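Here, each number is a calculation from the coordinates, and none is a lab measurement. Please read all numbers here as calculations on a predicted model, not as lab measurements. Cβ atoms are built from the backbone, for glycine too; each structure is taken alone.
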Structure 1
Amino acid sequence: MDQGPIQDNPVRDNRELQRFELPVGRQVVFADYHRQPGRLVITHVEAPPNLRGSGHAGRLMQGIVDEARAEDVKVLPLCSYARAWMQRHPEYRDLVA
């Protein structure tokens, strides 16, 4: 079930599919996840080929970490993209599980 946008966050938490989604036109950039007590485990981030390199995956990650902070949970970035994004954004190091 889609929980809708997180306040002003364009990223949606589609809990039924266990993925965060960022709609871009008719396409979707998404991150698969599963929840564990006190943390959000990001297993895969994907953007459609024509959106790669456009910054949309970064916007998705921004929405995910904003949601994690709002929920007071840590983020375990198993996906290499998510891990690299979090390393490039030291302001979110306190969220890394």
Structure 2
Amino acid sequence: MNKHMIQQAQRLQAQLAKAQEELGNLMIEASSGGGAVTVVMNGQQQIQSVKISPEVVNPEDVEMLEDMVLTAVREASAKAQEAAAKQLSGLTGGLKIPELI
């Protein structure tokens, strides 16, 4: 490898590290059940918090609450993946690199 290619690779590595850090700071919120369940996830798909309104906690219908939590988590995850793909696509030239997204 020549010196120019090494410098380009180092710049790309630094840009990717910065993008990953920015994604870690990006907070994405998703809710279900009309806002009864809210999930906050960062751009690295790490769940930061789950909020559940007391009104939807019904011991007689735990399955409904489970479905609302699952729906909110899935929506937050999809939004986080979309944000990561958008953030990283400029750096990777449109290549989808699984470890980064």
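The value -8000 for helix-only ellipticity at 222 nm (-39500 (n - 2.57) for each DSSP H run of 4 or more, over all residues; to 500) was derived from one model only; which of 1, 2 is it?
On the way: 1: -8000; 2: -19000.
Label of the originating structure: 1.
Out of 1, 2, choose the structure whose coordinates give percent of Cα pairs over 18 Å apart equal to 39 when calculated. Could you put the intermediate results ahead of the total?
Details: 1: 39; 2: 56.
Of the options listed, only 1 reproduces it.
If you line up 1, 2 by distance in nm of label points 7 Å out along Cα→Cβ at positions 64 and 88, the top spot, with the largest value, goes to 2.
With relative contact order in percent (Cα under 8 Å, 6 or more apart) coming out at 26, pick the structure among 1, 2 it was computed from. Computing relative contact order in percent (Cα under 8 Å, 6 or more apart) on every structure in 1, 2 gives 26 only for 2.
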